[in-house]
Structure I
Amino acid sequence: MSIELGHFALVLAFAIAVVSAMGGLLLWRRGERLAAVLGQAAILQFVLVSVAFLAVVHAFVVSDFSLALAANHSHSLKPLIFKISGVWGNHEGSMLLWVLILVLFGALAAAFRRSLPSDLTNLVLGTQSLLTAAFAGFTLFTSNPFARLSPAPLEGGDLNPVLQDVGLAIHPPLLYAGYVGFSICFSFAIAALISGRIDQAWARWVRPWTMLSWVFLTLGIAMGSYWAYYELGWGGWWFWDPVENASFMPWLAGTALLHSALVMEKRNALKIWTIFLAIITFSLSLLGTFLVRSGILTSVHTFASDPTRGLVILAMLAVLIGGAFLLFAIRSPALRQGGLFAPISREGALILNNLFLATAVGAVLVGTLYPLLLDALTGTTISVGAPFFNFTFGALMAPLLLVLPFGPLLAWKRADLVAAGQRLMGFAALAVFLAILISALAGNSISLVPIGLLLGFWVTFGAIAELIERSRLGRIPLAESLRRLAGLPRSIWSTAIGHMGLGLTVLGIVSVSAWETELVTTLNPGETAELSGYEIAFDSFEQLEGANYLADTGVFTVTGPNGGTAVLMPERRTYVASGTPTTEAAIQSYGLSQLYLQLGEPLEDTHVIRVWHKPYILLIWIGALVMSGAGILSLSDRRVRFGVPQAARKAKLEASR
């Protein structure tokens, strides 16, 4: 009965979304009364889709295999957390989660609409309802998660064992929250194009939604990277997989949108570019949806292999994205350009940032789509792999990292580049010294490693320099400097911390890429191997039984260079329901570095062992967490919580009419 109730709730939410979209987009001038109705409709959509989603979750939890989705992707032996995560570990369930997050953001927009003018509210909620209608309709008519089986099987087919991991219980919801969150920015862009209302107040309304979505997407990508690192047994943290690229492109575009919206908010400039980025960012999120669900890719990340569904998604993309760009082409000439500024200014630095990020998006997009288009048009199969992406992306990011510390130290409208350089000179010297020293101690031959280290230290120290400059540390009494530091707006702190997190990630990437070591050997119990000063002793081989799998387990004692010991137990699991084997690596952290141990395929009388030593690899994910924390800190800023001051907002709204 709960399944039918959930199905009915989703159908009702779809119907309300259709009516709300028509009302919001066609009657947007009707004022506050319509805004109140659309707000209530948005909240009702969230309630109804929540009921639908919980109905599917309940079927998975109680192993109700009369639901086809549970029969195909669950098993009664699965632990509870994997029964729940199995709801979105497939195409139909993941689309339902997508719709749930979409209506959640719509409900949040309705709940926080008090500072918005009613006409803009109507257009935003109408556009959001249009997106909800499109995806809820796609879910109902092509990917129905409520299909029944009769008679119901006694047991389910189980979830892909690779997806039975805590990381996959967390990664997709975070990633979807990032993807779908940018729908609010898209809705604001459409509302601005239709109404012609685009000013500093509009940028201040958009920026918190952009930041929130960016934080979720950053956490989602970082979680996915760490999951692939420890779960897939390949020992790598990024593979330039097309589906990884599909999440990375909206992150790059969203980063550009954040900086562009900041210029617009502070200086009332870059209006058209900011609108364009808002459309592009969500369009890239929709492109990721198409790649994952069209069947044109084969990956552990993909959910569907049905070309028919892919064609439907492609048609949706054409209508939504094509319609948005058509509206942009028609309306953008009527929008005012905004304020002027000198090339050497903070605005100029942020534009340069946008230029590099937008070019990086283009490079990753070409490398991702070109092989697919070539195969579809000519039947020729080629592979665009890590060398292409590393070279092109690295070449674009190096100059961006080089100029990044200058931006926060430049004044708005017109600045003195020489003065900013003088403030950074000491930190530049320190970054050069550390890069050379570390490279010399590591014994590197001539390579790009010192340059990578230099850029990582430069960005990190540049963030510290901004805080020192604003607190006037060393130029006034220490107590006064500390008071100034504590009194800095949270937005300034978040900028410095965010850039610092980026610097830490760069240092982690450079370190593990330059100094990672690997050993592939065969061992029997009682034998030892050595890698980078670590002694790995194979103690025993055991067979263990898990909740829904059998595991061949190796027990190893690792002795570190400083004499400490740790016991590692890598596994090769075979899942009972499907008979699918998986590899579970064992990882031991030593400070910011890790030793990664994998138990390979068994041979006749021995075992293949793969060991990696990964120096400072944890800096990659620590940096991502620091960047996300900076975004959360920015969202807690008083100016974000309270929005545009009423008097200023009213004056700006009157001027924009």
Structure II
Amino acid sequence: MRSSLYRSNRPALPTVRPSVAAVLAAVSSLVLNPALAQTETASGSQPVAGTAAATQLPPVVVTSTRTAQPLTEALPHTTVVTQEDIVNSQAPDLRTLLRNQAGVELTANGGMGSNTSIFMRGANSNQTLILIDGVRVSSVSSGTAQLANILPDQIDHIEVVRGNVSALYGSDAIGGVVQIFTKSGAGQAPAANAQVEYGSNNTRQGTVGYGGQIGDTSFNVTGSAFKTDGFSSINTKQAPRANPNDNPYENQSVSAQVKHRFTPDWDAGMAGYYSKSKLSYDSSFGRPTDDNRSNSELYTVSAFVNGKVLPDWATHFKLAQSEDRSENFLNGANNGTFNTRNRQFNWQNEYALAPTHTLLFGTDYLQQELDSNSYGAPSRIVFSVFGGYDGRFGKHQIQLNGRNDHYSDFGNHGSFFAGYGYNVTDALKLIANVSNAFRAPTFNELYFPGFGNPNLNPERAKSAEVGVQYNTPQTGLLRVTTFETRYDDLIVNVTQPNGLLAPTNVNKAKVQGIEASWRASLWGTDVGASVTFQNPVDEQTDTQLLRRARRHAAFDVGRNFGNWRFGGEWLLSSSRLDTGSRTLGGYGIVNLNARYNIDKQWFVAARVENLFDKNYQLVYPYNTQGRAGYITLGWRQK
């Protein structure tokens, strides 16, 4: 995956063969104390900003099966970034929220708002599915989502599911799924909140919100504005033709939800999310005086109905639309417009055969359209049917899922997931999963003039994993998983007899690895860690995948002292390869944060990024943030 000057809506140059390789880091080399684990707060809980943590409840997730289940019952490796985690981290963007997750790596071409890629278990960025409240948000031209423009102010919590789950969601879920849930206000007394922030690079941020539940109606609306002067995104010593000036970024975002329960069995509502941003970015090509700009918009809107047809039969309807809009400028002249529209309808049903046995069945309909001044493309229609079973027999747990997706441009593609869990004790569970997944070709790969290949097939992947989970109130939740994923028909850019490049299904890859996630509250201190060993190597060239480390880890700690809270994290990564056979050095980054509750309504917080001013790169020749400090003043109605 090449270094993009902006979100790569244009076809990639012939660099990366998206592949992953194989060396299973010895499990015996990873010795983790079961005491290093944590019980997380419930997914939907929203502790008050600036106060002590809310009462912890058993977390519930939906992404791993498309139905609600305790986090400890999820057979795919699933973790949650809770509202409490978001508040305590003071994270400015989605990249910061996800960077300490097991198996997850993120890169960026500069500072805030710059092109951001996510690699889960070594998979390419376009092989991880991003959802906002169940709605797809990826560009149909590039296959990636506007990760850099999704800021935390509207987020309630995030669920991260690793590994092949196309049997649940269809295309793109090879590396896994990241589902973002916006704030709903459910279960809270109506209250307003606001905060402002100022910091390095003349960074300014403000947020206001109001939400809660009145009777059978829950609601929330939150708006935010972010602006920074930034820093020069490119190292001009490595790219002397780039513009050396700082690259500013601004973003305005809003989210809203409302839901009403009409009877004990039926409710309906609407949800929406909107983000608009402006970014100055740098190019390694051209002239030092060039001014590159990008204007982007991202929105989702959905209407839903949930109810029970019979006491044991629950049904869910959702009608949704999302748009990913991107317009680029070079010295004030339009340099490419790529607008994606996704329309989707979902009908899902769960039938309870018995208290611990549930059938899942339903259908998804997706229409994808592209409006671009670079080329035209036909709309894509995807009609899908899916089914599943989730059951428990004493100590045994089974999850089976199957799905068929019919694409208007290349036909049918089936996928499956089979998972098994065995509770050795109440605390210790053994887990094994096998699955396959696929990624549909992007419109760039199919139709871009002089480049696209309309005869492409989907990329395919097969995965197997085994794991162990340990969970007690005293030691928290620990999960260690070994995995192997094999890729076929990977799309790479190949030089044709006429001398032109064309994407072709020719590559194979394999990744083997081990990952561990751990969250705990020990003696009043919140602690956590993620550790990943992998060997991302292209099978055909026997080279390491670009921008993916063989080892990376994150450790965090936080503790309350009366009205004070202090926390910090340590991010570690080994060296990575980049374009031109370059090696990006390993790094270790320390970030600190603190908060003081002035009273029950007001708080002041501060954070320091890159405390020791580490000079490192995620993408050549792009810069990363040096030492930076920020201070926040916040208020919440009581």
Which of I, II leads on FRET efficiency 1/(1 + (r/R0)^6) of positions 274 and 410 (r between Cβ atoms, R0 = 25 Å, to 0.05), largest value:
I
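Which structure, out of I, II, was Cα extents along the principal axes in Å, for residues 186-425 alone calculated from, if the result is 53, 47, 32?
Numbers: I: 53, 47, 32; II: 68, 50, 42.
Derived from the structure labelled I.
Rank structures I, II by percent of Cα pairs over 24 Å apart, for residues 226-361 alone and report only the one at the top, that is, the highest. Write out the running numbers ahead of the final one.
Details: I: 44; II: 55.
Across I, II, percent of Cα pairs over 24 Å apart, for residues 226-361 alone peaks for II.
Kindly point out which one of I, II the value -22000 was derived from, the read-out being helix-only ellipticity at 222 nm (-39500 (n - 2.57) for each DSSP H run of 4 or more, over all residues; to 500).
Details: I: -22000; II: -500.
Going label by label, the one that fits is I.
A value of 17, 47, 31, 5, 0 was computed for P(r) over Cα pairs in 20 Å bins from 0, in percent; which of I, II is the source structure?
Details: I: 17, 47, 31, 5, 0; II: 19, 58, 23, 0.
Computing P(r) over Cα pairs in 20 Å bins from 0, in percent on every structure in I, II gives 17, 47, 31, 5, 0 only for I.
Out of I, II, choose the structure whose coordinates give FRET efficiency 1/(1 + (r/R0)^6) of positions 106 and 378 (r between Cβ atoms, R0 = 30 Å, to 0.05) equal to 0.10 when calculated. Mind showing how you got there, number by number?
Details: I: 0.10; II: 0.35.
It must be structure I, since only it matches.
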Of the structures I, II, the one that 12 was derived from, the read-out being relative contact order in percent (Cα under 8 Å, 6 or more apart):
I
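Values in this text are rule-based calculations from the coordinates and carry no lab data. Keep in mind the model is a prediction, meaning the values are calculated, not measured. Cβ atoms are built from the backbone, for glycine too; each structure is taken alone.
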